[in-house]
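Take a look at the structures listed below.
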Structure I
Amino acid sequence: MRFSNFGVTEYDRALSTPGATLFTPLLQKTTYLIGMQGEVLHSWNLDSQPGNYAYLLPNGNLLAAVLTPNGPPGLNAKGGKIVEINWEGNKIWEYGDDYQHHDFRRCPNGNTIYLAWELIPDDYVHRVKGGDPSRTHSDGIWGDCIREVNPEGELVWEWRMWEHIEIESFPNSFNSGRREWAHANSIMLLPNGDVMLSCRHNNLIAVIDRKTGQFNFSWCGAELGYQHDFQVLENGNYMVFINQVPGPGMGSKVIEFNPATKEIIWEYSGSPRYTFYSPMISGAQRLKSGNTLICEGIWGRFFEVTQDKKLVWEYISPYLTSQNSQDPLSNCVFRAYRYDIDGPEIKGRVTPL
């Protein structure tokens, strides 16, 4: 079993993409930057457990979400505070919203955009379809909104999902319950200001037109398998991590597709399919070499594959922890990112082996 080993388990120097890999173990309070041989090049201490993940800004600072004690109880992937930390570990900016969850991004203009929960008003909540009716929340049904704040923390834009789309067209899957509608888990800004959105509970990926608030692209279907990490690539294609591929057996998949036709251009899955499977969290990153770095989240496994799907680098996180003494140890990681050593995020700050 591959996951019984830790650290770097595969390393093809000729075919892998040089750089440093950033990840934040869930349930812990540290973000790590490791070299290609698994050596820790740098680390940052966080105020509390991560609200899923962190990533590096072009100025070398770390942008992270951390857990706060308030906000809606019982909902998964809560953050509550977004912080920017410099290389020396000093906090230089923070913004609190106890309803922030999952994803957040720094905008080119210096603003910050993020996902948040809000209770769906009674005028809309009766239109939410699907979901196991036995799985409810005492407060009502929570929905997703997107908020953008400027560096001073002032709200400059807000989008509520239930106000802009036909709710009935995007029902929750039965397995998702009715505590939330949609359960957004990723956002990404496009150069024109439009926002890419992934919603797990209704197997939906979409692009929000910034001017109208409507979807100008959407794909909703069980074939997306409770997906994560919907993104655009430099070639204009879209990529997404499919957590639970429909059909017999267990398996995950990463697909790249043409957004105009939804034709799959490239995909990676396990062979046999159960050898690559993370039913939640997880993501992928297309590297400058054309290789793809994949985070198989529930196993704390990051691995790089070539375009012809050859495994050329693999790392299993050794950072194990549990929520309490009754829970099993876990090394889950929400996302991982590879950065060029000479790129602006790292340049001159570390020396790998």
Structure II
Amino acid sequence: MRIFPLVTALTVTATLYLAVMERESLLGFAGVLADDADEIVTDPAEVARVRVVATRSQAQPVANAVVLRGRTEAMRQVEIRSETSGLVISDPIRRGAAVSAGDPLCEVAPGVRKAALDEARARLTEAEINYRAASGLSESGFASDVRLANARAALQAAQAGVDRAVEEMARLVMHAPFDGLLETDTAELGSLLQPGALCATLIQMDPINLVGFATEAQIDDIRMGVPAGARLASGREVVGTVSFIARSADPQTRTFRVDVIIPNPDGQIRDGQSADILIQGLEQQGHLLPGSALTLNDRGELGLRVVDEDGLVSFETARILRDTADGVWMGGLPDQINAITLGQEFTREGARVAITWADDHGGAQ
């Protein structure tokens, strides 16, 4: 009963002997030529190499752009308030009306102010007469210097009273301080205004500001006076220049305010519209490569796996400068690189790979 296991063991032993010790004779017996067998045998190191696709890339100047999220903001906005009290005697001007600098907006009834002005002028006339008399007597030696000084003080006090009365009369009419649009109706006819009460709100819309907030990483790439553009939420595209860069960060968000001034002659851009702002940044050197070439190293850093002409793989950290339809512009890299664009996830730093150059139309090394 034990003859079958014994026969099986002898058969396996003989097969292993022929396969290992008599391999060439076995191949000859099977009809395979020794020369052909030699061609099949390759270098184990070559067989172990991963095949990748790489691209030779030369750094090029990149017009970098900084993208901010922001909003439109009126160039100037002011609340025109009353400096005195009284009933409004002017007809209201409706919101949306365009006004020019100096146009009257609200007028308050003078009340007794006109009488107070007339009284102040009469007292001034009396004081002038008394001063001239005292001056003449003083020159003739019939009046003391004290009387002359009292007359001069009375004259100056009367003049101050006239000035106060004139200023109070001027406060009866509230004027537009600049050209703009009324954001609210002016005070209604017959309403009572007290000091500090609102007459109207006036805004200036031409030009208009675009306000964005740059991060600490973006702010160094923005310069005063550089071109900028924006796409409003309505789809309208506008262009302007950077007019202000904050020196102090917002303590809550750690961002810096950036203003872009935009012409708005037709007034179609409104205050408070959302906008995507694109600001021309500093020109940098970069490589245009597929976004799929980006990978992470063992430390979690973003970059590319690159290869030298001998197939040795290394890792270069990179930062994204700009995303386009043709690929991603990447900075922080050497001027000349051989970037692995396909197969980078199947290799590692220090390994050797078999390269297929993308710019050689599939020619392999």
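Where does the value 3.8 come from, among I, II, when mean projected area of the Cα convex hull in nm², for residues 159-214 alone is the thing being computed? Each step should come with its number before you reach the end.
Values: I: 3.8; II: 7.0.
Of the options listed, only I reproduces it.
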Computed -8000 for helix-only ellipticity at 222 nm (-39500 (n - 2.57) for each DSSP H run of 4 or more, over all residues; to 500) - originating structure among I, II: II
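For which of the structures I, II does the calculation of distance in nm of label points 7 Å out along Cα→Cβ at positions 15 and 175 return 11.3? Working shown, then result.
Numbers: I: 3.2; II: 11.3.
That value comes from structure II.
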Computed 15.6 for mean count of other Cβ atoms within 10 Å over residues 303-310 - originating structure among I, II: I
For 16 (relative contact order in percent (Cα under 8 Å, 6 or more apart), calculated) the corresponding structure among I, II: I
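One of I, II was used to calculate semi-axes √(5λ) of the Cα gyration tensor in Å, giving 30, 24, 21; which?
The read-out comes from structure I.
FYI, it's all coordinate maths here, none of it is from the lab. Being a predicted model, the structure only gives us computed values, none of them experimental. Cβ atoms are built from the backbone, for glycine too; each structure is taken alone.
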